[in-house]
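In the part that follows, the structures are each spelled out as structure tokens.
Taken together, the values in this text are just the output of simple stated rules run on the coordinates, not laboratory data. Here the structure is a predicted model, which is why all the values come from computation and not from measurement. Cβ atoms are built from the backbone, for glycine too; each structure is taken alone.
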Structure I
Amino acid sequence: MPFCIGAIVYAFFLGIGDVMLRDTDTWWQIKIGQWILEHRALPDHDIYSFTRAGEAWISSSWLAQVLFALVYEPSNWSGAVILTSLAIGATAAIFVYLLEPYLEPVRAFLLLIPILWMSVGHFLARPHMLALPVMLAFVGGLLVAADRRAAPSWLLLPLMALWANLHGGFVLGLVLIGPIGLDAIASADRKDRSALAARWALFGLAAIAASCCTPYGSETLLGATKILSLGKLLSLISEWTPADFSSFSLFEAVLLGLIGIGYYSGLVLPWTRILLLLGLTWAALTHARNIEVFALLTPLVVAKPIAEQLRWTRDVAYQARSSLAMTAIAALAIVAAAWGITRSYATPYRYAFSGVNSPTAAVDLLERRHAQRIFSTAPIGGYLITRNMKTFIDGRAELYGEQFVLDYFDAIEGKNVETLLRLLETYRIDATLLNPTIPAARIMDHLAGWKRLYADDIAVVHVRDHAPAQLPSESR
């Protein structure tokens, strides 16, 4: 049943695959993967911008980038959509499997529907999606061990190593070892607590070592935590902004629903699980990108204590004795059906990347003018990388640093015209490429020494006006 539900979810997201192709970070993620495959090496410094050229930078998502590069073909996004949909389907299957001791698969599937809907805003063809099933399997394994009042399986360590090579979010798994281990220790018999604490501590150290099993070694751990030091900047990057309750959302409904159910039913959680639940809630409220983590992990955190109070615990040992042959036949049938759907639906040119931040015509013009130092927005920077043009800024905020990106936001949002002028002169900008709706694009129309060269619905281009000043008599 978990496998079947995973296939259903996979097929559904295959059908709406265009929603995964709306973030231009996908462009540069694929470009880096292509560079890795071409050079048989990993980047250790910036090679894509002219503002940070040569500065130390590592790609903590190198393996996911390579996988996306392998399935990508120009003008054909089917491979990226299939890969991302497979990751979502695998996540769904693992979620239902982990809840199987406490909840029937059909009920788990009904629970999964609002969880996926709540998370769909962050379902993009990017490395974090390939790490999502690994995250759920690793943290789910920790919670299974805590439910059994035992130490985690050593088989979780390869998952941590895989996670660390796929995406920098593996730090979350390391952080959760402590509180989940505390839950296991607090619920164990007193005589077993010391030995259990030692085993969890040993596992924690081993997990840290496993997270360093990447081509970058210990630099992976340091690089993954670098983005958390961006301070005020995190409140300006859309996926790192706090949850917004100015308009009603499914996330808000879930939070209110959990509070209401808790008060109405009188359900009681151990204090250690309450701490875990509060931590997940705080993470989701602090950064919107953590909403799917909250949505997927909260049911696993509360499943055992709630199932025991409501007497929902199921006898999965009996179910495990079902025919192996029947299970294998069913699995093959599911795989065959999914393959048939994929071949018939995900045809070449079925999907198209959102063109909002892909200003093809404007970039063609700048290429003909041999523009070298282009001031653009970060999303457009992702597209420029695919065109082999050096960027002013792109989605790698940890590379550019807090102050630089804050100045960039002040400049494009028109908060400080002097900052815009300073950036144009400091970095010797010879052309600007901006979305026509942002304030900086309108400001450029009135700056001395600049002229509008091109505009369409996607982008507006300004270049320096090198025409010599005319005397009044000459202009008659």
Structure II
Amino acid sequence: MFEVAQRLLAEAGQPEVLRFWPQLSDAERRALVVSLEQQEPAELRAHCEAAVRPRPAGQAPLPGLMEPLPEDVVGGVCRTDAETLRRWRDRGFQEIAKGHVAVLLLAGGQGTRLDVPYPKGMYDVGLPSGKTLYQVQAERIRKVKQLAEKRLGGKCTLPWYIMTSEFTLEPTRNFFAQHQYFSLPQSDVVMFEQRMLPAVGFDGKIILEGKGRIAMAPDGNGGLYRALTDYKILKDMDQRGVRFVHVYCVDNILVKMADPTFIGFCVERDADCGAKVVGKAYPTEPVGVVCRVNGTYQVVEYSEVSQETVERRNADSQLTFNAGNICNHFFTVEFLKSVTEEYEPKLKLHVARKKIPYVDEEGNYVKPEKPNGIKMEKFVFDVFQFSKNFAVFEVLREDEFSPLKNAESTGGKDMPSTARRALLWQHYRWAVQAGAHFLDDKNNRVPVLSQLQETEDPPVVCEISPLISYEGEGLEERMKDREFQSPLLLMD
């Protein structure tokens, strides 16, 4: 075993990984060799060298090369008449009913920032129902599938592909099994793993998190494209007849699974690649913007844009670069094939400076208080540049975007309380629009309020199961001119 590991690491330029070999048990040695055999030495050397390669101080696009989105590629709920939106929705339902649509979830990250030792999808943000993100999303899939079947007759399939990582695969698989796949057909829930990459110190050396264990991290949500090849996912899609894929991140509590309007918009535009966006909440909001750089579409991170560019406005006072990226995308299967077969090696690796636990030269475990190493990752949206027909769909933040990223203890944004509040506000609006009335503890009607600030709770607590309504439809028969006490749980 030692000779095998020594040879691999010598070729990779990382012999120090074996410095604790004499202290390892046979089991630890076997595990280390197995992990090393999964790495190609030349790629490992290139990975470590790339991590510490000097980069220009400013990577911001030159102001003259960064352009706002052309009007002809953008559609959206607020810029489109009701009849056109209805036509897009109908087309989306047609594609779902024909089995042409799949949903693909990016769920490789851990719940570290939430201070929990399990995947984000298993998180309960404190809804009255106690539902987790996974359950809410599974039920939305069931509902949109049901709506498509009701509209067009017959049964259809809507497969759910879930990209996990080494950290999240087993917990996710066990969680779904424990909950009987939330009543989805087990054969329609396909889990697969993204690759893992070694974390690298600022000196270019692989970090050990144990004497015989390399510190590994998922290769970013852009690792999707290699994983599609590794697990023959596109072949599986072909066999199922899937032509269009809705890709999203696990942490958005308001995400609309296989959104028929978005699907229909992209299909009608003959787009091979599409992105949902929201208007930025304020100029310096730390979100990437979808735009063009030197004629190609891409997402420019907020940290890469000058203050002048961030605050630039059009003649109508709207921000020039206002299309906030929310990691919610449309791809054709043919486009994904072209990415995996031709373009994936061209995707750039992004550097993330992180606090990575490690063992020091004496073998003591250390949890650093400041960044001590580098994780390299690819981003799912970096394929926009290869699109032949790109489309952008703008939606309302309050309807479709409230990410869960940080623990409540941070006291900042994107916490469990803000995600919960966003969903409860949405369901309150649905109930009021359906004609419901709410009573206080003295049986007086509660005045109808609009959402004035995101820090305010709705005047009443109202949660509506996704199995009852996908986007607020069909509630009148249950709620019109009826009075309800808070809290109201409208369950199936």
Structure III
Amino acid sequence: MNMLQQIATIAAASPEKIAYRSEGEVISYGDLWQQSNEVAAAIRASNLKKNSPIAIYGHMSPQQIVAFLGATKAGHPYIPLDISIPNERVLHILEASKSSLLLSTEHLDLQVATPHHTVEEMRQKGEHAEDDTATWIEEDQVFYIIYTSGSTGKPKGVQISHANLSHFVDWLGEECSLPNGVFLNQAPYSFDLSVMDLYPALALGNELHALTKKQIEHAASLFEELQQSKIAVWTTTPSFAKICLMNPEWNEQMMPNLQTFLFCGEVLPNSVAKELLIRFPQAKVFNLYGPTETTVAVTAVEVTTELLTKYEQLPIAKASSSKLKVLNDTLQSVEDGQKGELVIFGDTVSSEGYLYATEQSEEVFKDFDGERIYKAGDLGYLKDGYIFYAGRSDFQVKLHGYRMEIEEIEKKIEALKEVASCAVLPIKKDEEVVSLTAMIVLHDELVDKPFKMTKHLKALLLQSIPSYMVPKKFTYLAAMPLNINGKIDRKRLAVETDL
């Protein structure tokens, strides 16, 4: 049974059951299904190009989920756009994706060429519409497109099919034995981690409890919300868990229903997992691995006291995994302890690759022994029957759960009129990227007041890239050191600046 069929069955059997809750707003399965029918009917009446993407702008609203389902019921993949995305990036995504329609749940202070309606307007146009399964997204068609950071300086649209998504949801439920109950939704929908809680929750007929950006930024509000939430399944990056662990009262007494932690998006530190098992002794903690291109995650390892005692760095998969292999340049297996590239196999690997980017797709998506594979660009090694993560093979990094290309950030900084050249260096602690430092050569000599210049440059950057991509520290140089090949000598930069 595919995703839409699963949700339809639940809506018919339990129409009054709460499907989604966010900052006091709730929507039942019955209303979710009916309202998405109305959006679908309005989209069909718009006579859009078949299967063309529909962009959906907003932040953690039940109406966003209505729009997601409405788009796919009308036969169109959707592109989630969170309010935290800068306007310049929104415009680029709309243009690059050739979106035929933009739906919004929040005010968008931006002039766009794409036809634009609010979700409420679309619901009114399709009021009282009934199911029309003939137009639903089919198994082999693209269900959603999420834009990730790109090495060309432009984000890439990862296309995930209905079949990719259904296989992921089935796998996650079985692999992690997901319980019934309330699922936490902390990641915005433009971040692929959100898929890990959204669709598994809906497919199981569970309630999804979303946290807004405003709630997360205010500690008192955040923990009051968590205490009242009855959350059973926790899906976040480890960074968010670290924030919560700063409150000594965040424990099993505050959240007695919490049974399962799912972590993905960045390295799960041993210390964080250990503290979680102390504070939530009845809960299970899973360390998951997988990029956007393979439908969120492909492997999961339950973190036990034995693993925490034995390994300083936690494994990301069992060596016997059929979905994840450590291979050399010729796609052959490597010996234990030898680093190789992490290559992902199976039904959740994007069947369509990147949207309108055939050359980039062909570089990383391959057919191998009759299977679709994705060359992740991550490095790993085998040890004791497990696979361990060993960093990136390129300049791509993960910071606070967000994957980003160093080159993209550098291009944005060098585009500023004040900047002559730039190198962005990831700062690591215990093999985890904890911040970014920008090494900058200005066109004009910086005589004094570097703080003022840094504040100015950061303000300019925030107009074109999200805040999490803006380097924390700016260091100004008279000239950029080069290596023998005439390229920026990053190793020397790191040594000379004591990073």
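General observations
- Structure from which 0.65 was derived, FRET efficiency 1/(1 + (r/R0)^6) of positions 76 and 212 (r between Cβ atoms, R0 = 30 Å, to 0.05), options I, II, III: III
- At a computed 21.4 (mean count of other Cβ atoms within 10 Å over residues 92-99), which of I, II, III: II
- Per percent of Cα pairs over 43 Å apart, the highest-valued of structures I, II, III: I
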